[in-house]
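Structures are listed in the sections that come next.
Read-outs throughout are calculated quantities, based only on the coordinates presented, and are distinct from any laboratory measurement. Just so you know, these numbers come straight off a predicted model, no measurement behind them.
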Structure P
Amino acid sequence: MGEPIDLADVRWRRDSKPNSHEPTEALRAALRDIQSGEIDPLHLIVVIGAETDNGKTRTAYYQAGSYNHHGQLGLLDAASKMMDRDA
């Protein structure tokens with residue numbers, strides 16, 4: 001018998017529109033790819049857009065890895081370009 005089917009992964013890969021998924025699904029998808037060995041990150045940046053209690057927007061980020069300041073900005077720039085192409 002083969003490996004069990006991960007339905008969350010199937011849904012994630014079938015529909016790439018961000019509005020079709022909860023934000024935590026993106027984190028789970030990234031963790032699945034890391035834990036499976038599909039990707040071995042040198043650096044990871046998680047950027048979060050949230051709404052505060054008074055209706056204003058808030059940005060937060062979390063990061064870890066070996067990139068220095070310029071590498072971190074380059075990673076964000078590359079991600080921005082990828083997102084722009086996929087829009």
Structure Q
Amino acid sequence: MQQDVCTAEEARSQMQTMLDNAQRKTADLSSQLSLILTKQQQQLRNEKETKSCLDRMRLDKTRLERELQVCDIKIYIYGGRIVYINTTI
């Protein structure tokens with residue numbers, strides 16, 4: 001009978017160790033998942049902000065092009081710099 005008690009105690013101890021290990025792994029995976037989700041949310045916010053900025057720049061470009069047509073101003077750009085402006089006003 002005492003041997004049965006020792007065997008049961010050993011089995012309980014092993015089960016408790018397995019449970020503790022499983023809880024640690026679960027907590028670790030939960031932390032990793034939270035970190036990944038936080039990074040993903042930040043990336044999505046950055047992408048949305050970049051898209052909004054790009055849309056605003058496109059609208060500004062279109063507006064400026066219309067203004068230039070109204071004023072009949074020609075701007076020549078080379079290498080990202082204005083090299084010549086021709087006005088007929």
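So here's what we get for this one:
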item: Structures P, Q, by relative contact order in percent (Cα under 8 Å, 6 or more apart): label with the highest value; result: P
item: Of the structures P, Q, the one that -14500 was derived from, the read-out being helix-only ellipticity at 222 nm (-39500 (n - 2.57) for each DSSP H run of 4 or more, over all residues; to 500); result: P
item: Which entry (P, Q) yields the derived value 20.0 for Kirkwood radius over Cα pairs in Å; result: Q
